[in-house]
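Structures follow.
Bear in mind these aren't lab numbers, they're just calculated from the coordinates by the rules spelled out. Because the structure is predicted, anything quoted here is derived from the model rather than measured. Cβ atoms are built from the backbone, for glycine too; each structure is taken alone.
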Structure 1
Amino acid sequence: MPLIVNLQHLVQHGISLKGKLPVEELDLHLNDEMIQANSPLEYSLQIEKLEDSLLVQGRLTIKLDCQCVKCLEPCPYLVALDPWACHLPLSGEDAVSVNNDCVDLTPYIREDTLLEFPQHPVCKSGCDGLKLGRSTSKTNPVPPQSHGESALTWSELDKLKLK
């Protein structure tokens with residue numbers, strides 16, 4: 001269920017919302033094999049109605065299951081927006097969509113959360129990457145190469161006739 005706020009509940013005073021938003025509702029469309037969102041987004045929000053706008057403040061957190069781009073080992077990553085604030089105009093050119101006196105906060109939460117995702121997750125700052133002689137495939141291990149063998153490989157490529 002999306003995170004929806006009824007404007008009628010904000011007439012007298014602000015409200016507090018706390019809970020979890022399922023990953024399916026965030027509709028993240030992650031096309032990155034190195035980053036997976038499998039846990040719900042946790043939120044703790046204060047919402048106030050100003051004259052012609054909403055002010056949403058609080059905390060957003062989501063745990064990501066990442067894979068290090070250097071060594072390919074699993075590495076958890078916590079996205080924490082604390083403090084998080086969002087100003088949503090209710091009138092004018094940039095007004096948010098209001099349906100039956102309700103505003104859906106989910107698109108704004110999704111956008112700000114996605115902007116905090118790592119572009120290239122790394123398990124630790126000094127990760128050395130894959131070790132020579134170690135393979136990601138257990139059936140086909142890569143033998144360690146000396147510098148002479150590496151040069152021999154490149155010389156074989158020079159013999160190719162690509163016309």
Structure 2
Amino acid sequence: MGKKKADKDATIATNRVAFHNYFILETVEAGIQLAGTEIKSLREGGANLREGYVRFGGGEAFLVNVHISPYERGHSSNHEAKRERKLLLHKAEIVRLGITIKQKGLTLVPLRLYWARNRVKLEIGLAKGKRQYDKRETIAAKDARREMDRATKTRL
């Protein structure tokens with residue numbers, strides 16, 4: 001009774017900057033290998049995906065440059081905030097994504113970190129970088145949509 005359970009598929013952190021800087025072509029769900037203090041820190045909501053990316057090496061995928069805050073009540077065995085974390089993907093997915101990235105010049109960026117059945121999952125996106133004019137176009141479309149919503153709301 002005293003313990004609060006995490007909601008099914010409850011979002012821990014999202015990378016909103018990725019949707020601004022990239023066109024997301026495809027998304028993939030991956031598990032992530034974490035230390036115990038990292039799990040506790042994530043339960044408190046201490047994660048930042050903003051500068052993260054995925055790199056491949058030795059037939060494995062690693063999440064790089066993602067900040068998970070050190071656990072406040074941890075001790076000397078507390079985790080390092082920006083360490084590389086291994087992603088848990090099927091071998092075929094790793095090969096397919098690695099080939100796609102090399103051939104098409106794309107990148108893999110973390111989009112969302114969330115709970116799924118008491119496990120931490122990471123949604124990564126196969127992304128193509130936006131140019132400056134693409135970003136302006138996206139902002140203009142969003143503003144136009146917002147204005148239309150306001151107009152219909154006041155009309156009703």
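Once distance in nm of label points 7 Å out along Cα→Cβ at positions 18 and 66 is computed for every structure in 1, 2, the highest value turns out to be that of 1. One of 1, 2 was used to calculate FRET efficiency 1/(1 + (r/R0)^6) of positions 10 and 130 (r between Cβ atoms, R0 = 25 Å, to 0.05), giving 0.00; which? Computing FRET efficiency 1/(1 + (r/R0)^6) of positions 10 and 130 (r between Cβ atoms, R0 = 25 Å, to 0.05) on every structure in 1, 2 gives 0.00 only for 1. One of 1, 2 was used to calculate P(r) over Cα pairs in 10 Å bins from 0, in percent, giving 9, 27, 22, 15, 11, 8, 6, 2, 0; which? Among 1, 2, the structure yielding 9, 27, 22, 15, 11, 8, 6, 2, 0 for P(r) over Cα pairs in 10 Å bins from 0, in percent is 1.
-10500 is what came out when helix-only ellipticity at 222 nm (-39500 (n - 2.57) for each DSSP H run of 4 or more, over all residues; to 500) was calculated for one structure; which of 1, 2 is it?
This figure was derived from 2.
If P(r) over Cα pairs in 10 Å bins from 0, in percent, for residues 34-89 alone computes to 25, 51, 22, 2, which of 1, 2 did it come from? Label of the originating structure: 2.
Work out which structure the value 21 belongs to, where relative contact order in percent (Cα under 8 Å, 6 or more apart) was derived from one of 1, 2. Of the structures listed, the value fits 1. Out of 1, 2, which structure matches 12.1 when mean count of other Cβ atoms within 10 Å over residues 26-33 is calculated? Answer for the origin of the read-out: 1.
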